[in-house]
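J.: Listed below are the structures to be examined.
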Structure 1
Amino acid sequence: MSGEQAAFGELLREFRLAASQTIEGLAEASGVSVRGIGDLERGRRAAPQRRTVAALADGLGLAEAPRERLLTAARAGRGTGYSPVGVRAFPRGVDDFVGRAQELARLAELAEREAGAQPVVVAVSGPPGTGKTTLALHAARRLADRFPHGQLLLDLRGTDDDPPSPAELVLRVLKALQVADRDLAQAGPQGHPALYRQLLAERRCLLVLDNARDEAQVRPLLPAAGAGMVVVTSRRMLTGLDSVHRLPLGELSPAEAAEFLASLVGADRASADPAALGDVAERCGHLPLALRVAGNWLATRTGWSVRRLADRLAVEERRLDALAAGDVRVAAAFDLSYRQLTPAAARLFRRLALVPGQDTAAAGAARLTGQPLFDAEDTLEELVETGLLGTDGDRYRLHDLLRLYARTRLADEEGAREAEDARGALFRWLLETAVVAGRWFEPGHGAPPPTWRGTVDLSTADLARAWLQAEGANWLAALRAAEAAGEHAAVVEVAEALHWFSDQWIFWGHWPEVFGTAARCARTLDDPAVEATMLNYHAWALLVCERRHQDSLLRSAEALTVAERAGDAGQQAWAHMYRGWALQQLEDLGPAADHLRRAAALFESVGDLHGGLQARHGRAIVLEKLGRTEEAHAFYEETLAFLEEVSDRLEPHIADVTRIGLRAGLGSCLAALERWPEVVEQQTTAVEICRASGNTALESRQLVHLGRALLSAGRPREARAALARCVSLGDHADPRPVGEARDLLAGLGAP
């Protein structure tokens, strides 16, 4: 579309609106078709001949001066010659472009090539509203001087029901490059592709193919030779294109989104309430189209505060309706992609709104639709290809606004019963699989039974851990729903299966809720032994995960009372164990030692080696805190020796957790004695066990201990490495030692 064509179209629209006419009304008055007028106003058609302009002028009732203006604009659109510096055919640009520094740098890098090389083809893909066209146009203007023979934009109208054919698009380029009508007629339609390839091979042009529908529409437009560059934008990934550079686009970063909004609403309003600006950006999903709509809304409503719009967007059910400004609607952009889906893909897209977490895998998606696993994978990949679904490894994620859109489509196109059945199937599968995965870590269980026919691979403990962590938000939501539905036995079964696994993922953040929910459900089952068990699990979560020592004491006291009523010596032992642990943390060491002794005796009476080792460990900690360092050191060593003696009767991961604690305790005693080389040895062993067993939470703790020991041993370089490793462990680490590691690194200064 040339600048002159755009000028004619804009002028025609200006005159039509001034005359208060619709396109349909002008078509009836002038005899020019509705589609023809629409294409002229959008710049999709070349400026018309004089008789068509005269008919439009008559239909508009134009006086002599505006009629002449319209004729002049039409002549300019038809009569541009090929200038020495080449053809420039871009519409009006956007001046408030923000971000995309990496993508712009990549395009600039690709444009820097020696003449005579093969043409560079770049496919810019992304979901609706990510600003693909804006990026391409912004880059094209920056790169214009590197393509002196022309910069052309072709709108491929890939989301239209009747997009232009490749032959029509080839002809548009030839005409834009001022190929004479005589030469076009001589070559004939069958010769136009060869003429197109020859022309682009001889010239250094930049061609932007905007809004491509699919590979078949694009392939005939890709030159085979020359020093030009082609940038293709599409909602689809265009996976079938060969020898192309791929540039996927997503949402902006939070900082870029806030900057973009500020450029639209003005610095004063943005700075008056930066928190509200951030909320608007977040509720727009940092999506450029949504941000522009929100910014334009505020820019035209100067009486609105940014907070007022943020609050308006806070209501999820109305957010997409609120993201509309004039004739631009975010939902309309999504409609264009949705209506091109196959029925199976559209159905899965709608039902992905039922996933409670941020993402899911193919097995979960299959449960939503009842498809076989491989069919569900194919359908998911169709959604990825169309730009409606993002991926991260084997996980699939809907953008926040697309999730809301999918929810509206689900409500409009499927009944409430169908949606509830799909959600129920997903939730039942999540809880059933969580039980099987969790039992990998439970004494007496381990690998799934041969009769289990699951759709995920849980053949190793590592795979089970990975599934439980990846699906954590989803199975937690299913657990909440089970409690709400009165499925109390199912909730207790899940909690029981996940008890020892929780040691592998201590700082997930939701164990107090999981076990607190299970304790409530257990109370309804009228089984005091089960209730005592769940109360003890909750006491552990409060103590270890949240360090709520007093609350944990209350819970373990309740567990002890219920366990005594049930006559369950094992749960009495655990209640004493958790009471001793909490009291030890509160420095109430005498009562702590008493509870731990009673726990040890009860564990021995029921033959619970795992519990007995925990009680021994707790007694060693109390001795150390009492200042009886040598005695504590000896007791740690004795307990470690006992562990190794009975290790063949222990669950490996439980033995590893206990080894870590005992090694750390030995290191702590040796530190009190300032035997630093031995401290480093014990803490290094503890870190190695953590790493080998994949226990990130405990590794973060031991790395800080190791870092401190290395500093005391005069080995700062190794200390820095240990502390840096701690900081890098991510969300599964214990936040407290991670903070300590950061502080220690800051104190060490630059390496």
Structure 2
Amino acid sequence: MERREFVRNAGLLGSALVVTPTTWANPLSQNESTYTPPAQAPPAEVWLDGPMRWAQLAFVERDPGHYDPDSWLDYFKRIHADGALLSAGGVVAFYPTEIPLHHRSQFMGNADTLGYLVEGCKKLGMKIMLRTDPHATRQDTLAAHPDWIAVTADGQKRRHWANPDLWVTCALGPYNFEFMPQVNKEIMQRFAPEGIFSNRWAGHGVCYCEHCQRNFKNYSGLALPTKEERLDPTYRQWTEWKTKRLRELWLLWDAGIREVRSTSRFIPNGFPDKVLTGRESDLFFADQQARSGLIPPWTNGKGAKELRATLGNKPLIGIFSIGLEEEFRWKDSVQSDAEIRTWVAEGTANGMRPCFVKFGGDIYDKRWMNSVAELYDAYYKNEKYLRNTVSLARVGVVYSEQTERKYGGQPWQQHSGDHLNGMYHALVESRIPFDMVNDRLLSADDLGRFKLLILPNIAALSDAQCAQIEAFVQRGGSVVATFETSLYDEEAQPRPDFGLASLFGVSYGKNVAGPQRNSYLQLHHQPQNDLHTQILSGLDDTPRIVNAIYKVEVQPTTAFASPITLIPTYPDLPMEDVYPRVEETDIREVYLRQVGKGRVAYIPGDLDRTFWKMLNVDHRVLLHNIIDWALDEAPITTIIGPGVVDSTVWQQEKSMTVHLVNLTNPMMMKGPFRELIPIDTQVTVQVPAGKKVSRVKLLMRGTEPKFAHKNGKITVDVRGLLDHEIVALDFG
């Protein structure tokens, strides 16, 4: 196939860049070489909620004249991509820029690499998001504006860590606040995209340039922090200032973009405050490209859940890489088919719209292309079932940005994120559909659809947040909380007692015990006691299980009948001394109580974090039983069969869907997957009240299976579940 570029002589916008939106041609005209939006731009919502399958091509400087753009356009058409994310400018301009110091690709000649691809995508009916990257620049910029360059703590201009020919820009100074708005304006005027997505826009650590020194001093009265330590008071002030400064930048760029085209948007690649992200964004691209290190495959779903907690039903696009995402980067290689499919399945099941990213126009390894095409084709055929209106999960797991930023310092407070990881994994293994809840969004409206709220060591909570949680229980909701939840205020300053002490029914005993070596949980089996039977289900054949590693010592303030008590630590060496010094105590390790129409379970140990560290099956069973008891209602889905299956439940305009993601794999905790291992499952779904099911479909395999309909429930067998299946119930 002949390689073609869009040569700018009579094309695009000419060389003068003097046009207005009212004179631009129809972008979808097959007979025009110019293209831009129609004179009357449609309302933003016409395009915001439109694209469902995105394709990102991140150019490299050598691409102009070297890669084959038509083959990419053919591929976009083949996979039914309806959104394109294309590199435009910043480090390199891939169009004939007229802005001084905006480096134009040295390989481009008289062509317009970006313009040609934009025109082709628009002819396919695709919406266009253009990408910039302002984090690095060249020697001529340093010479002309040395104050635009980031400065290290020792006062040196910062060279780029990966390419020493480049200099790192200051994200919070004039380069971004003065230079990049010109770039954004030029891009908008030339190409009229739906928006601009900026990569690496937020900086890389503390910059000590003259602008940052002066601006931070004016904000805080302090000199810049000399060390990047999360709990250092000056560094915490700096992170607050940086967040506010980045928000100013976000609003500045967004206003400039909308000035050219009112329906367009600026989309930042990441922002340090998820609540502000949800408030400011009309749609968002989540750059969670792939697994690395020891993260589990459900990490992509977890990120989606956290963003949906603040975005609501706004479109959320999940960028996934077909390449490797490890510490040492091999950007021209590809992941295994199984790894790509599982990562994308997790994102799609949790409400994200897929967007593959390919670095560089040349394709050295094509093994990924059929996999992505198959996924996109299935999503295209079943698009209406992926336009979710509401999640039907009844369990909400709270995550706390303020705890993450401000809590810590003590030995028992290390790896605090593992509390959430452990609870998340326990829920996945238990096949309980759940969503995430941001701890700054706890109003009655935010929590109205949930029956159960889980707080995995949400240590830092304000008085107002504690009151919102108490009000949730007063309305009939239930709570499960662990470890130091509410023991600190919103600034992570210790309280004399739990902020939720009246809810827990216990008071702080002024000590955290641990690490508890060779300590156990005593299980009190009483078959005639329904509470004991439910909490200890699956643990019938043992009188004790492993204890948590740390525990908060507490004093009960009301009567409890918990079936679990403490066996204190005793020696684990020498072997002759390994026997309990105290056989039994009356110290409760799980506190369960009915509060009005709700239920409250408080676990003083770091059972969730210990589970994540050890993955002890008894801990998973116990956590599942406590959650099931607290939920106190029939689950919306029941999944029977072997393996690890992550499930989500959604409602659409005329249907509901149950997503099943098969994570059963020996490589689940260390990628990449080598293969997909099929399992057989049986799925039972509670049909919402007032709905009548007309048919059941398995969307990914395109079949209509036999199903049973009894007592308001649909039961269907899903045999050979490979990676992702979507059980769809059409409502009559």
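Readers should treat all values here as calculations from the given coordinates under stated rules, not as data from a laboratory. Bear in mind the structure is a predicted one, so any value in this text is a computation, not a measurement. Cβ atoms are built from the backbone, for glycine too; each structure is taken alone.
J.: For Rg/Rh (Cα atoms, Kirkwood Rh), for residues 227-642 alone, find whichever of 1, 2 sits highest and give me its label.
T.: For this comparison of Rg/Rh (Cα atoms, Kirkwood Rh), for residues 227-642 alone, the top structure is 1.
J.: Using helix-only ellipticity at 222 nm (-39500 (n - 2.57) for each DSSP H run of 4 or more, over all residues; to 500) as the calculated read-out, with -8000 as its value, let me know the right label among 1, 2.
T.: Source structure for this number: 2.
J.: Out of 1, 2, which one gives 0.10 for FRET efficiency 1/(1 + (r/R0)^6) of positions 51 and 123 (r between Cβ atoms, R0 = 30 Å, to 0.05) as computed from the coordinates?
T.: On the way: 1: 0.10; 2: 1.00.
It must be structure 1, since only it matches.
J.: Hey, relative contact order in percent (Cα under 8 Å, 6 or more apart) derived from one of 1, 2 reads 10; which structure? Don't jump to the answer; show the numbers that get you there.
T.: Numbers: 1: 7; 2: 10.
Among 1, 2, the structure yielding 10 for relative contact order in percent (Cα under 8 Å, 6 or more apart) is 2.
J.: On to the next question. Here semi-axes √(5λ) of the Cα gyration tensor in Å was calculated and came to 48, 32, 22; which of the structures 1, 2 was it taken from? Present the calculation step by step, with values, prior to reporting the outcome.
T.: Working: 1: 67, 29, 24; 2: 48, 32, 22.
Derived from 2, not from the others.
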